[in-house]
Structure 1
Amino acid sequence: MKNGRAMRRSTAAITLTLLSLAALVGASTASAAQGPNLDPALCAPDENSFTLAIDNSFFPLPAGQQWVYTGKEQGRSLGLQITVLDATENLYRGRKTVTTRVVEEIEWEDTNGDGVIGADEPLIEVSLNYFAQSRDGTVCYFGEDVEIYEGGAVVSTEGSWRADAGNNAPGIFMPAEPEVGMSFEQEIAPGVAEDQATIVGTGTVKVPAGTFAGAIKVRDFNPLDGSKGFKFYAPGIGLIVDGPLRLISY
């Protein structure tokens with residue numbers, strides 16, 4: 001999901017109420033791996049079959065599901081809406097076609113902080129993301145189409161990529177059975193999108209939408225610019241914290 005967006009935020013903006021802080025940053029926290037240790041072949045089209053029934057506990061994507069997040073960064077109120085569309089996108093046409101689920105992300109300046117996109121609230125970024133789940137339960141990321149807004153107009157499509165173009169390949173977005181210490185490439189588009197993730201802890205996290213036990217803490221790293229950030233995923237729910245943004249409804 002738009003990791004590049006999260007990378008542009010300062011990690012200092014993350015503020016959470018942790019009911020089990022030691023579990024997240026203490027003994028169960030793994031040091032950052034030197035490089036990905038999961039094989040991207042877990043998502044290789046020629047070696048796997050895929051399904052649109054994405055039911056990975058830490059990243060379920062049932063059609064019609066929507067999550068809303070709000071938060072503040074440098075004094076500005078932000079909103080993020082993620083919706084699993086009842087739409088698909090085919091990749092690798094002419095080869096082994098992979099049908100992916102389309103997930104829409106809308107980030108906007110949520111000036112009143114209510115989590116609703118107001119007519120007078122400017123868009124920041126809109127993206128369509130492409131996912132499928134391999135038969136072993138790994139959620140694979142096949143790219144995204146990005147539109148970046150300024151003044152109500154699209155000014156850039158930076159960060160867009162497709163796994164079936166050039167030297168690109170699908171990334172591992174969420175392992176079938178996530179464990180602390182796992183590191184993996186989420187985006188494989190050389191020079192465009194190369195985000196990596198490492199699972200660094202587990203614990204209980206409280207956000208406006210509720211209190212979630214057994215959450216995993218994921219450290220994002222972008223080798224293209226050296227930026228990093230953190231996300232939290234809860235079992236049965238998915239993403240609950242994205243940098244300064246916290247889940248308010250689902």
Structure 2
Amino acid sequence: MDRVLVALDVATAREALALADTLRGAVAGFKVGSQLFTAAGPEIVRTLVARGDKVFLDLKFHDIPNTVAGAIASATRLGAWMLTVHASGGAAMLEAARESAERSTEPGRTRPLVIAVTVLTSLDAATLNAVGVAASPLDQAVHLAKIVKAAGLDGVVASPQETAAIRRAIGSDFVIVTPGIRGGSAASGAAGSPHKDDQQRTSTPVGAIEAGSSYLVVGRPIAAAEKPREAATRIAEELAGR
């Protein structure tokens with residue numbers, strides 16, 4: 001349970017809080033992404049934090065350094081445990097994000113982890129090539145991870161297929177957050193989703209952890225399950241001792 005973060009990718013604060021109440025204690029924390037944050041605003045983060053939850057605020061900031069620094073400061077003051085920016089924003093933006101998190105953390109509180117998204121799990125080599133990136137998803141993710149590490153950030157978001165290579169290139173003292181978790185216990189009990197599964201580069205929970213992932217972000221396999229808490233518990237049991 002200490003490595004599974006559940007994506008609260010729902011349309012309303014009521015749905016998000018109900019799901020969090022169902023899963024609290026069975027998972028490590030909750031991801032608030034752009035869908036929920038746009039619908040419910042910063043108050044959803046404050047509410048979850050007030051209930052004792054770790055909140056992974058996954059808004060993938062990508063802008064000029066000063067604008068990103070301001071956004072990181074606001075997110076830090078909300079009490080988020082972990083924040084994301086886009087690694088492709090460049091070294092200056094990444095450094096501004098880290099420095100802002102440090103400045104904005106109140107005395108006596110722990111600075112949020114600031115991590116950077118490498119290559120979205122929905123992208124494949126053809127899509128990268130179409131937008132002017134000649135490298136493969138693997139090579140691009142490792143390249144960006146090195147930039148992130150040099151900028152002093154805490155880690156990256158990367159697909160399961162790049163995790164092992166990033167771990168080898170960067171070392172053990174680096175957070176790797178892995179979305180795209182499918183199969184294994186993550187496939188058991190899930191209800192059908194009305195949306196096409198747009199994840200291209202995926203793995204089972206065990207496969208991702210064995211590749212070197214620090215945290216798994218699991219969405220539909222838990223949230224869409226008939227019994228979400230049981231689905232989360234099955235994943236935790238599958239990962240026990242690994």
Structure 3
Amino acid sequence: MNQISNTIKHLIIINVIMFVATQMIGHRMIDLFAMHYPTNPNFRIWQPLTHMFMHGGIMHIVFNMYGLWIFGSPLEQRWGKNKFLFFYFAAGLGAVLIYTGVQYYQFTAGMQTFLNAGFDQEAVMQGIKSGSIYAPENLHETFKQMSMVYLTPMLGASGAVYGLLAAFAIYYPFAELMLIFLPFPIKAKYFVPLLVLSDLIFGFTSQMSSPIAHLAHVGGALIGFLIAWKWKNEQFEQNRWY
């Protein structure tokens with residue numbers, strides 16, 4: 001097993017403190033620190049960073065912190081503390097940026113559909129905030145999607161952890177990993193693309209029914225892959241940051 005470093009230990013401690021505080025205080029923590037849609041009144045400028053330390057349930061935080069430890073430890077040993085932290089936060093911020101970009105596209109496309117149907121934009125926004133709108137049946141699904149984008153906050157370290165997964169697959173492609181639903185190990189160079197592909201598929205097919213921000217996972221993996229691929233090809237890992 002990987003020995004836990006002070007860097008990863010401190011990240012885990014911060015996550016646990018925020019999780020316990022959320023369980024004790026409740027939605028006020030979510031309103032302040034989870035990532036909200038930028039035009040939502042609960043949005044705050046610090047949320048792209050703080051959402052990475054928020055989690056919605058015990059299994060959510062356990063899996064993310066386990067991934068941070070297992071996949072982050074060998075990467076921090078290779079890169080050094082400062083470079084590892086730069087990578088971790090870059091992947092997390094990249095994930096929220098890509099996810100919010102997709103949300104913006106979905107929301108503006110939905111609004112345009114309502115405008116084309118003769119609705120007033122302010123009336124649509126009032127309907128989203130109140131939870132209902134009088135509209136033809138063919139617009140109900142669009143309204144549900146817009147409401148989910150606008151009202152549902154994003155939280156969790158998954159985007160950053162997926163960045164670590166992508167980097168791990170680049171640096172240790174032949175390491176064997178296990179999927180829960182498969183009884184045999186898979187090399188990292190196959191495991192990670194399979195996992196990201198499944199998130200990509202679920203992100204576009206089950207976004208209305210799943211509480212998981214699959215496209216944030218994809219965004220974190222993409223940013224992590226691009227940074228790690230560049231670093232490895234430039235042999236940048238030789239320069240450790242302390």
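Please treat every number below as a calculation from the coordinates, not as lab data. Predicted model only: the values in this text are computed from it and were never measured. Cβ atoms are built from the backbone, for glycine too; each structure is taken alone.
The figures follow:
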quantity: Computed 0.55 for FRET efficiency 1/(1 + (r/R0)^6) of positions 49 and 137 (r between Cβ atoms, R0 = 35 Å, to 0.05) - originating structure among 1, 2, 3; calculated: 2
quantity: Which of 1, 2, 3 leads on FRET efficiency 1/(1 + (r/R0)^6) of positions 65 and 233 (r between Cβ atoms, R0 = 25 Å, to 0.05), largest value; calculated: 1
quantity: With helix-only ellipticity at 222 nm (-39500 (n - 2.57) for each DSSP H run of 4 or more, over all residues; to 500) derived as -1000, matching label from 1, 2, 3; calculated: 1
